[in-house]
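Please find the structures below.
What follows draws every value from the coordinates through simple rules; no lab data is involved. Every value quoted in this text rests on a predicted model; they were computed, and no experiment measured them. Cβ atoms are built from the backbone, for glycine too; each structure is taken alone.
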Structure I
Amino acid sequence: MENTHILNGDALLAKFPSAIPGKKIVFRECLVDGPVDFDSFEGLILGRSEYLAKTYPGAQEKPYVPHVSEELEKIMTCSDSGKVYCWFEADLFCQVNLWYSIFLLNDHKGEVALVLPEMTLENGFADLNEDELLEAYRNPRVLSKNERSILSRLWVLFQKNKSEEAKRLAWTLETELPFLTPAIQAWEESIPKGDYPGKPKAELKAIAEKLETDEFKYIFREFHRRLPIYGYGDLITRRLWEEVQKENSDN
């Protein structure tokens, strides 16, 4: 019986302890960014591939198909008898990817466990050494049937942009999975309302004004310090910052 580890990116794969047995799947998507409301897996692959290629031309070293899509397909075909370890963090970026992973595991008959780094760590798994990763592996949270069902449902609600319903659902697991509510709150606050562009863009604008600079590297550093809950990397943050600059010039 072979276990499977779904890793939250290639950075974790590069430092993953060789002493941990099992097959490794690398989740290379960033579902928090761009369209996700597709009716099928095939539709999602096509839509996401087109969006990322258009939005971040040249940023992908390897093509979405198969570099990203085949890893997602592997999640759906995990052995029914093996245990699946989901290595994801508490920020919104990671949480959305976790929700989709659990959704893809809907028919998995074996145990599914969550390996979550300490929520106080600024950089999550990046802050853990090999011994600490081994310790995290030995002490995962095995998800109950109800928890798996709710996490899967959160993905569907995210697809439909129903943050209020997602927040109510997360409250039912406030004791068991307390990291859900902050992530969903961040998602809700990122949604534009009227003239308000959403918290990430509003914060980027405020940071630029406070620092009196348009230099992205300084703005990104401060954004990451203020809003680590989003887990945005430099590509997503730069896109948002460029949109803020364009909006400012248009007004």
Structure II
Amino acid sequence: MKAWLLKDFGLDNLVQGETETPVPRAGELLVKVGAVSLNFRDKAIVDGIYEPHMVPKPLIPVSDAAGTVVAVGEGVSRFAIGDRVNSHLYSRWLDGMPGPDEPNYCFGSPLPGGLAQYMIIHEDSAVRAPDNMSDEEAATLPIAALTAWYALVDYGQIEAGQTVLVQGSGGVSVFAAQIATALGAKVIVTSSRDDNLEAVKKLGAVAGVNYRTTPEWAEEVLKLTDGKGVDLLLDVAGGDGINQSIAATKAGGRIA
């Protein structure tokens, strides 16, 4: 099969080549990859700044993929040939608390990822792709959308009518804005660019704050929430800004 192979760190060392098409073992699916999506993690792996000691060479990178099952191993019962599925980054962490060795079983490093014609996914960690999404759309779900969902629903326990603040306009924040809006919450977004604020507003956000032109953005958020603060804040920036995140969140609120 054709595959992109990372032979050493650095984008110049990511080359298209050929490698053996994998054969599904017991419980495994062979998936013909229809589309992949890129996360910051993928670039960091190629650049050699994300757990470089765990990166095998050559590596087929990229964790998030969607495609069609074309072969199954012995004993597979959850999926059949022709089903469309998504990958799932932590291939063995399915529920509960993570084990200490979960990074050993991540797609895109150290396990082969989706930047190839075919990839192996165990039936337990494959997720059925939504019928109303293309492979390109479904491929964006595993890391960014799941992170946003977990922050909003599992951790944030967001309810209709509550207010959520999302920082920036990256993948997690864009998904969070859409999901929170769909759940009936009011979304405030922060960004350094007015055009990005307007783009997220088109996806459902009710207000935006430019933190470049309004450095004390927490004060503006308090004004937008009648002095109460938001019910849930998704802090993707970290650093010194955590103090403003606390100031912008209501007493008893949550910061993810």
Structure III
Amino acid sequence: MAFDSGILFRDDSYLQETPARVIAVNERGGIITDRTIFYATSGGQPGDSGLMLRGDGSEIRIATTVTGETKEEIIHIADAGQPLPAVGEDLVLRIDWERRYRLMRMHSACHLLSVVCPFPITGAAVGEDDSRVDFDLPDAGFTKESVTERLMELVRADQPIFTRWITDEELAANPGLIKSKNVRPPVGTGRIRLVCIGENGIIDSQPCGGTHVASTGEVGEIHIGKIEKKGKENRRFRIRFGALPEGA
């Protein structure tokens, strides 16, 4: 489905740098450009940090990135005390790639966890070292060891991860694609972005606007650090990088 957009990470999460032009600076100092590679805080994934390179060689440090009134408006928030560019100024945007790539790996790991634990998701938060996914699950019946083993089977299988677009009508006809219990993907633009795992999405397909790695193998070594009871029918699974510690 062809669709023009200046939000470049939606189609290529690996872009680390792009030229852009400032189209607005809001009353709070938020910088809006005609195109961006910066992911804005949404869906449990934090916004990107990085910098803007100016024509004179100086830099504007970007602390985080948020959405405006709609998901299509992405606002770059500069560090306190940073100079602000002028409307019409040409810049080069550069994300903090090391941080972004860790978040891509973690967000992909959260999707794998939703495959291993196919229950309604009640909450999630993606972090650089520790992430969580909450499930509507009365009796866990899972152990850290068993979930970790199944997660690593998916990682080692090195299955492709890719995105594709469907229409609002296609989503309405396939409600099982939505894994979140309480949050529904935004509709009204005429298209929904799916993140898919496996050939033709055979392992998983779900609406998601986040950034992900291109294969499960890139996630690397991960483990479940803790399974917590959060209410009568809510279990929180914490995902961490690295191997499961012995005797944990």
Using semi-axes √(5λ) of the Cα gyration tensor in Å as the calculated read-out, with 37, 20, 16 as its value, let me know the right label among I, II, III.
-> II
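Computing FRET efficiency 1/(1 + (r/R0)^6) of positions 23 and 207 (r between Cβ atoms, R0 = 35 Å, to 0.05) gives 0.05 for which of I, II, III?
The value was obtained from structure II.
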From I, II, III, which structure was distance in nm of label points 7 Å out along Cα→Cβ at positions 223 and 239 = 1.1 calculated on?
-> I
